[in-house]
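Q: Just below sit the structures, each encoded as structure tokens.
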Structure I
Amino acid sequence: MKPVQTGIESLLADPPPILQGKRLGLLANPASVACPEGNQRFRSTRVLIANYYPGQLKALFSPQHGFFAEKQANMVPSGDLIDPVLNIPIFSLYGKTRMPTKAMLEPIDILIVDLQDVGTRVYTFIYTMALCLQAARAHHKQVLILDRPNPIGGNRIEGNSLKPEYTSFVGMYPIPMCHGLTIGELALLFNDHFGIGCELTVTPMAGWKREMFFQDTGLHWIPPSPNLPTPTSALVYPGQVLWEGTNVSEGRGTTQPFEILGAPFFDTARLEARIPEDKLAGVHLRPLAFEPTSDKWEKRLCRGFQLHIIDTRTYHPYKTTLSLLQAVVSVHQDAFQWKPPPYEYEFEKLPFDLITGDPSVRKAVEGLDPLENLEQTWAEELKCFEEIRKPYLLYE
């Protein structure tokens, strides 16, 4: 099977006239590479652009986790650097500022964005992009998005939409937890529907279809951030990220972040008995034990589960983790806790509510309400989002 051609490869195959003679900036990280055959395979987007447009690349920009994805979890800032290969500045957009300043944008005419998103509302890369669109509009710069696959597919729409009063850096716009859009499609949606209004161009992929999961693309997975090491970790992330708002380990500090969960107080037998089989479509829970080397429960023995995805088409990550969470609340109500603030530069609201974007989700979990009732309240939101996103779909 011929691999999907990503936006950077499309750009190199047919360079757009708008870049000629322009001063360029690039928002990227280690997952920003070209993956065709030959001597360009795995070469960094920044090096390729510098080679194809000699002297035009003036500045680099980095999202959360740093330009080299060396930083760990939330609120660990990155500093500005000088790129050791190109000898140009790298401006951190996860440190003193999360939006490019006028001074940062002064050396450039066009900001190119090449980031691997993971298809989940709470992933900060898409909001770094959105803030770049806002800054570009304010300072009269153009933006070019180099598109990449949504690794969890283009048809998966799941979960509640964000409530406006829970806007944060893990949720800036009222979209569902799984939005089913590529980063290029999201840019078009943010820019037009949500009224940013910058001068925006998207370089699309070739060969990507909406039904594709990452394993169907023929591309090689490069972790976009330290705790999403595999396509499976990205697939479970829309649900498993919920544990970040609790005292249950989401597997940080292990070799399988987000694929495993647990805590010292877990009774796996009781938890398994509490979870109805029909809530685990497409996934198998395997009991295990682990000791995180960092983060929650560092160097403490935790018991819990690994999620083994049996069928990607029937697995629903958000619903699955909510079912697990409700079981934990039911069985371990004395030991389980919601994690207190801060979370992603928010210091008042509960992290769990910021992640879900709606406190009614937490209340339904606490009250052990049937999840079907909760899902029914999302049905109209999801139907509306389906219609909202249609004009921005670039792929069948």
Structure II
Amino acid sequence: MRIGIDATALPSQPVGAGNYIIQFITALAKIDVDFELLVFVHKNKRDQFDLPDDGKLHWELVADMSPMQRLIWEQTILPGLARKTRIDLLHSLHYTQPVRLGCSSVVTIHDMTFFLFPHLHTRSKRLFFPIAIRTSVRRADALVTISESTRQDTIRLLGVPPQKIFTTQLGVNDEFQVITDRELLAQVRQKYNLPKGFILYVGLVEPRKNIPSLIRSYKALTDQGIKHRLVIVGRFGWMYQEVIEQTEKLGLKDQVQFTGYIPQDDLPIVYNLADLFVYPTRYEGFGFPALEAMACGTPVITTDISSLPEIVGDAGLLIPPDDEYALTTTIANALGDSTLYDQLRTKGLLQAKYFTWERTSRETLKVYKRVLEGM
């Protein structure tokens, strides 16, 4: 039995879905299973996997492509490769699969933003992905979603039969943990010129993340005398200009620091250096950053929507996504109440232990077996 995994959606700087692709395949390769794994991946992305080519795990290297070229390749070339390599099931890890495919199939759905928040995507994505996702959902033998929230959204919005779609919650990487090495902490602080006391945001800088709301709340806190800086970590995505303009308009250019993308090797240390993690997002299919912060012992404030209550539970402080007064007062309370702060830290560490990549991979294996056995 051969399981094919399409990892060609992996970006050069993996976050979110890219992190899922790497960690899921890595965890799956470590489990003792009675079938072979064949991973389709771009040649220039192979080194992102610290895994050998052995008797159980094989790599099918394909030419490097742009995102649009990859989607064309998926529909035109991948079906032939699936037949040539004699795979029995193809798992497509990023929303879409080939329309014509001569084997069983599973598709991972990360979120429903293309249907819930189409205005937050570029025009080309608004035109392509809703059609492609609907087609893939209809043709796949089974679907997996990365949270129960996304599962319920997919059932509701696309009319998927509940028995066809399964939740496989994601994990947190082992390197996200409490770090006490003072020299290492000091090195990373100096490397990114991080202040002594700061509030942290990690994620793409794009409209869905609601960063202007965070900046306005932070302005209110500075007016109240807060000394912490605000550090925003992440790549600039689509329509990021509003965030920069908001920062300058409010006179916060010296108090708000944009670091850009920080590699996975340094990110756990940045979480450890932060006094508080704030994630005011309007929607998340899973919410990696909140989980990573908890695993590092950094108290979390995030929103009470989509998957976040499911991931954070009572280990963080949850607020409505557009209630800036609540955000301002909650940040002030978390930083000013040492008892509350310590409780959040302890609960967060315990909550994060539940989310492991081994659990993700074992739950996904159950889906494979159900599909291959005819559901």
Structure III
Amino acid sequence: MGAVTMHDESPGKTAYLTRKLAALGILLTSSGAVYAIAVLKNQWIVLGLSVLTVAAMIMIDRRPTLKRRIGEPLRQERGLLLVSATVLALAAPLPLRGDPYTLHVLVMVGISMILAIGLNFQVGSTGIPNLGFAAFYGVGAYASSLLAIRFQLSFWLAILLAAAIAAFFGFLVGVPSLKTRTYHLALVSIAFGLMVYILLNNLAFTGGPNGVKDIPAPFLLGQSLFMSIRIFGLTYPMQLNFYYLVAFFLALTLAAAHCLYHSKVGLFWNAVREDEVAAKCSGINVSAVKILAFCVGAFFAGIAGSLYAHYIGYISPENFNMNVSLLILGMVIMGGMDSIQGTCAGAFLLTIAPEKFRALTDLRMVAAGLIIILMLMFRPAGIIPQRIREYRGLLPLGRDTDTDHE
């Protein structure tokens, strides 16, 4: 009987190990492709890898059987993948000790992801066409900088206050926007972005067109993050400090986005996006839901702005103009609206692309715009399209359970 029991358990153990190895293999393969795109210097190799990676993701999405086989081990091994991804993220910058520029690009990628996730709450989840999102980014950057310089507040307090101030501006924009729809709402957001840009250029306490300089560095355990850091006896540039700082706030942003997406708030946002009248008839307070989307998105934009200001050490109104708003919107559209993974993928590609093609000078932005146009023509749903919620039944306690499918 013992031999029979061992024989019966063997296939289960084999399947268990196979599933774990498959999940790790998928993670390592995808992480390796992303790392190569970020680190390699040859722009044509980077372009080829980017095209192949995006093409592979689209092919997987279009083949339900292949998508199910890949997605099953990923869903079943979420804990293992989370731990492994954390270890990879912490170890990724360590081989780049002599390459501070690539570390800088990775820091900017993290900030862009936070921005794109914030805008995704509005454009992707709720269907609010915000074309002036860089204004909230600028409000957060200026608020944090001025609080740190003029009131001697620490970075940790300044970033929270800056995010709260940006959220308050989101409320101020959201209230009058309730009376508008579609392109009228887009015009309101454009007007707000231009208004903030003009004010930053003309107000004396913001430094006018000269901006704000000598923004103090964050301190952690009494150590300035502008100082180099030693790990395992090796000295790393200060960019590594900000890589881990931005990674920490990005992890919090991803966790918050995941919780919101899988909560009633996320359902209400989607309901408003699909049909405001039907949502209102279902008992949803459409006005409160839309204002919440404005505030939450602006809050994360404020965090990104504070991180950017204290990392660069200097900001000016040109850092938050209309072009920046359109670039952030392009990240969300290209990656896939209402898709957390897609939004991050779009932010990664549209932050990396201009840096890798910097040799093209001004044409690099044209290249970034061309990428967005091609995606809209051939893949309008984005790299990783949004998922439609489908309710399949009730849990024993009477709570609804939802699963996602394309």
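Laboratory data are not the source of any read-out in this text; all were calculated from the coordinates shown. Treat the numbers as computed from the prediction; the structure is a model and nothing was measured. Cβ atoms are built from the backbone, for glycine too; each structure is taken alone.
Q: Given -12500 as the derived value for helix-only ellipticity at 222 nm (-39500 (n - 2.57) for each DSSP H run of 4 or more, over all residues; to 500), which of the supplied structures I, II, III does it correspond to?
A: II
Q: Hey, mean count of other Cβ atoms within 10 Å over residues 24-31 derived from one of I, II, III reads 14.1; which structure?
A: Only structure III yields this read-out.
Q: Which of the displayed structures (I, II, III) returns the greatest value of mean count of other Cβ atoms within 10 Å over residues 272-279 on calculation?
A: Looking at the calculated values, the largest one is II.
Q: A value of 10, 38, 38, 14, 1 was computed for P(r) over Cα pairs in 10 Å bins from 0, in percent, for residues 16-191 alone; which of I, II, III is the source structure?
A: I
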